[in-house]
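So, here come the structures, one by one.
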Structure 1
Amino acid sequence: SNGSTITIAGSCTSTYIVNLTGADAQTYTCVNSQFTFTVNLATGDGTYDYFVAQEEPTSGLLSSEVRITWIRDTSAPPAPTVLAPSLNPYRSGDGTLHLLGTCETDATVKVASEPSFSTTCENQYFDLAYSKSADATYNLGVVQVDRAGNVSSTATFTWIKDSSLPTAPVIVTPNQGHLVSSASSIQIVGSCLIGLEVVVSSGATTGEMIAPAGTLSTACSTGSFSFTIQKSGQAQYVFQLAHRASTGLLSGAASVIWSRDSLAPILSFNSTPPNPNLMSTATFTFSANESATFQCALDAAPYTSCTSPVTLTNVTTGSRSFHVRAYDAAGNSDSGTSNLTHNWTQSFR
């Protein structure tokens, strides 16, 4: 959140003492099986961990802890970046404009004046659809709102809808505006208007065209088209495809962004339990050098999905091994940099 106060509330055993520790310290006597803490934060943005446990008032015995993490974020994200269409102002005859670009993951990208036109940023990319039926000039202000509610500055884009132009071809594969893969080529398949040409208007050279070989265009004779384009670099590529009439008139563009990534993520432990560990729990934090998903396992158990931090409870005594592996959005992983194991001796149960 971007506020300066949060409320931590829940259920408890009446008359027990509820203790809040971590980034703040408070106590509360449980009443009607409920507790409430109000946490005020005067310092800046950051990640703050709080722990809640209840204490039996006579014996002083403590329950296990519940962890709450508050990520305080008051910084507005930058304006989203529109990568396609690459022309601004942009003219097309289609009833729907697709804006493709980069953003902050999990933010909401929307047209500021018409927020019903919105989408969620996934893996730092967005595909925002904006539909209008009337021919006109539409001046759009596009913003992103992060998970904490902070609003970015505005990216401006002008769309001139002109139904006298042919509509753009329709890309069917890839079936999303942004593709992440480790392959050395991309195949772009879709539907087109018979009698027109489909041309790769930007993003490739003739030498990169595998099929049709050595050419950036193909005749639409069956209502469908297919291009296979080869790239060798680790980079982001923006391809735009248009219809072309015999007069040379071009339609608006259908676009796709390809992020080519064949490098495995590099995984690191940020913290591990002491060795030997005298606590009944063992906590691990870890991260990768890029956006990744994680799988974890204890000893010889099968891997399951996990997120950092991982806290193991009631760990049996003896020699223990915690394993974690990372996969990036392209599915890259390897047995070296993407896989880690921490070995330790558990001495208390």
Structure 2
Amino acid sequence: MRQAGRYLPEFRETRAAQDFFATCRSPEKCCELTLQPLRRFPFDAAIIFSDILVVPQALGMEVVMVPGKGPTFPEPLKEVEDLLKLRQKVDVAAELGYVFQAITLTRQRLEGKVPLIGFSGAPWTLMSYMIEGGGSNTMAKAKAWLYRHPEASYQLLTLLTDVIVEYLVRQVAAGAQALQIFESHAGHLGPVQFAEFALPFIRSIAKGVKNKLQENALPAVPMIIFAKNAHYALEDLAQSGYDVVSLDWTMCPQEARKRTGKNVTLQGNLDPCALYASKEKIGELVKKMLEGFGSQRYIANLGHGLYPDIDPEHVGAFVDAVHMHSCNLNKCS
């Protein structure tokens, strides 16, 4: 429930006070926005308030949040030569220090009540934003790069991977107790393109983070991969070095379990729009979802972020139903 706060009036009030990315750069505000949902609901974890596009900003690109439009790059990457405008050596500690400060502050204020999750966008998803200049229904400009400029695409994806690995390791050093990677635009790629331009870098992140955590005597933390609509790659994702594979709502729980076996934890995957239903219906859907996944190696969640107009009481109904039916499945005393 990555965007758990967007439906809360207190979230909107806090956010309205300043520009979106100015909020992201304020450790105090990020901490407050992270904690707000936990004051209302008995969530089992917190995920730090931030945005995946802080990584392109660290590379030197301007990103602004345009009301009614979303994140926008005034000067997206258009030609291969534009790669020269990016920082080739990124001082991650300096450029993204505000994220690490927010994590440390939030971890302190959580007082051990629930674990804190850090995150990053995955390379292909970030690359597509950097080329498209924002959201897109087709990602045609970004996909054109993969076909026309495969070497330059590899260069950009490798640069992003290197920055992401250090970014995630520093999140753990700051206090993050789990990490999630969002390959939100995976569904725009077919199996061949995904295998060539997304999966290798997803794997490199898992391997790189785990190696660097060990090298720096930092604790090993669970790593979660979410590749939206990448059904064709489910088996590959289950063997990509992550502890958890998060699923969108279009995957059948029983099929996902059958295809991945018992060697990986699954997370998900209720349709966020299900929370528009009555509380009774939400309870029924949650029960069916939990029964489909089974009680072992499973994290109950939605299949994507919440929408701003969802009734907070229905979020509470979802959480309560998860706890109740989980208890029944596990025969809690």
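Rule-based calculations on the coordinates, nothing more; no lab input. Every value quoted in this text rests on a predicted model; they were computed, and no experiment measured them. Cβ atoms are built from the backbone, for glycine too; each structure is taken alone.
Once percent of Cα pairs over 25 Å apart, for residues 54-181 alone is computed for every structure in 1, 2, the highest value turns out to be that of 1.
When helix-only ellipticity at 222 nm (-39500 (n - 2.57) for each DSSP H run of 4 or more, over all residues; to 500) is computed for each of 1, 2, the one that comes out at -15000 is 2. Computed over structures 1, 2, distance in nm of label points 7 Å out along Cα→Cβ at positions 190 and 254 reaches its largest value in 2.
When FRET efficiency 1/(1 + (r/R0)^6) of positions 118 and 214 (r between Cβ atoms, R0 = 35 Å, to 0.05) is calculated for each of the structures 1, 2, the largest result comes from 2. Starting from the value 0.45: which structure in 1, 2 was FRET efficiency 1/(1 + (r/R0)^6) of positions 142 and 246 (r between Cβ atoms, R0 = 35 Å, to 0.05) calculated from? Among 1, 2, the structure yielding 0.45 for FRET efficiency 1/(1 + (r/R0)^6) of positions 142 and 246 (r between Cβ atoms, R0 = 35 Å, to 0.05) is 1. A value of 3.5 for distance in nm of label points 7 Å out along Cα→Cβ at positions 110 and 158, calculated from one of 1, 2, originates in structure 2. Comparison across structures 1, 2 (criterion: FRET efficiency 1/(1 + (r/R0)^6) of positions 262 and 318 (r between Cβ atoms, R0 = 35 Å, to 0.05)) gives the highest value for 2. Quick check on the output: 21.9 is mean count of other Cβ atoms within 10 Å over residues 30-37, derived from one of 1, 2. Which one produced it? Answer by label: 2. Using the calculated result 11 for relative contact order in percent (Cα under 8 Å, 6 or more apart), pick out the matching structure from 1, 2. Computed on structure 1. If mean projected area of the Cα convex hull in nm², for residues 70-133 alone is calculated from each of 1, 2, which structure is the one that comes out at 5.4? This value belongs to structure 1.
One of 1, 2 was used to compute Kirkwood radius over Cα pairs in Å, and the result was 24.4. Which label is that? This value belongs to structure 1.
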